[in-house]
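S.K.: Have a look at these structures, which come just after this line.
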Structure P
Amino acid sequence: MLSVAPGARVYLAAEAVDLRRGHDGLCALVRGTLALDPFTGHFFVFIGKRGDRVKILFWDRGGFVVYYKRLARGRFQLPRLVAGADRVVLDGTQLAMLLGGFDLVRTRRTEAWEPAARRGAA
């Protein structure tokens, strides 16, 4: 089970990746393609070219962790990508849904309630 800590962001790379890459190769993609720091504790999600495999890289207590999942059937249902974007930012719930086989495009999330004072401050 993969759990995302509060405050951690999830970055899904927009382009398919050769998943033969290991820890160092994925770190190079985070630094180069995504222009982000892999040591932040955020999650970096990479989908394979066939769409049926995913690797997630994150830093945890002095070392990198790679989470790998291969579907027995079908493909991961990716969220809509903005033209020209190199990544999509997800939250922990969306990541769990992606890994669980949910279609993020067809799923609708209700708007979260916030107190009026907080809405006005933003």
Structure Q
Amino acid sequence: MAEWTTLLVSSFVVGAIVVLIAVQMVSAADAAQPVARVVGVSRAGDRFWVRVVVDNEGDETAANVQVSATLSVVGAESEEGGLSIDFLAGDESQELVFVFDTDPEQGELDVGVTGFEDP
């Protein structure tokens, strides 16, 4: 009786694993889709911190995600910054902080993902 019970339980476990593998192979995963958005600006002394959240809206992992921010103010030089995220899993978010000398509300702030790799 013990042998039959063990055979039944182990067969069920092996069958469940086979079904899970088959479902993973059949289901289509969305490619990585990292997107950057500004979530806040704060002042720290005489500098301005721009908080940016990068969301991976896809299912696949994105590697070496490059994010850039450019602050353009009329009559002044543009300020630029670039940061990178090593790995951003599917549906994961990461917060970054860009630091500028000029108040972003005095100009036009452009933040975006400029590139990433498929690991």
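Coordinate-derived values only; no laboratory data. Here the structure is a predicted model, which is why all the values come from computation and not from measurement. Cβ atoms are built from the backbone, for glycine too; each structure is taken alone.
S.K.: Can you say which of P, Q returns 9.6 when mean count of other Cβ atoms within 10 Å over residues 4-11 is computed?
M.R.: Details: P: 14.5; Q: 9.6.
Source structure: Q.
S.K.: Consider the structures P, Q: one of them gives 1.12 for Cα Rg over 2.2 N^0.38 Å as calculated from the coordinates. Say which. Walk me through the numbers on the way to the answer.
M.R.: Values: P: 1.12; Q: 1.73.
Source structure for this number: P.
S.K.: Match the computed value 3.8 of distance in nm of label points 7 Å out along Cα→Cβ at positions 12 and 60 to one of the structures P, Q, and report its label. Spell out each step's value before the answer.
M.R.: Numbers: P: 2.1; Q: 3.8.
This value belongs to structure Q.
S.K.: Compute distance in nm of label points 7 Å out along Cα→Cβ at positions 76 and 100 for each of P, Q and report the one that scores greatest. Don't skip to the end; give the middle numbers.
M.R.: Working: P: 1.6; Q: 0.8.
Once distance in nm of label points 7 Å out along Cα→Cβ at positions 76 and 100 is tallied for P, Q, the winner is P.
S.K.: A further question follows. Among the shown structures P, Q, from which was the value -7500 of helix-only ellipticity at 222 nm (-39500 (n - 2.57) for each DSSP H run of 4 or more, over all residues; to 500) calculated? Please report the intermediate quantities before stating the final value.
M.R.: On the way: P: -5500; Q: -7500.
Structure Q accounts for this read-out.
S.K.: Given a value of 14.0 for mean count of other Cβ atoms within 10 Å over residues 20-27, point me to the structure among P, Q it was derived from. Mind dumping the intermediate values first?
M.R.: Numbers: P: 14.0; Q: 8.8.
Computed on structure P.
S.K.: Among the shown structures P, Q, from which was the value 43, 16, 10 of Cα extents along the principal axes in Å, for residues 52-91 alone calculated? Write out the running numbers ahead of the final one.
M.R.: Working: P: 35, 29, 16; Q: 43, 16, 10.
For Cα extents along the principal axes in Å, for residues 52-91 alone, the value 43, 16, 10 is produced by structure Q.
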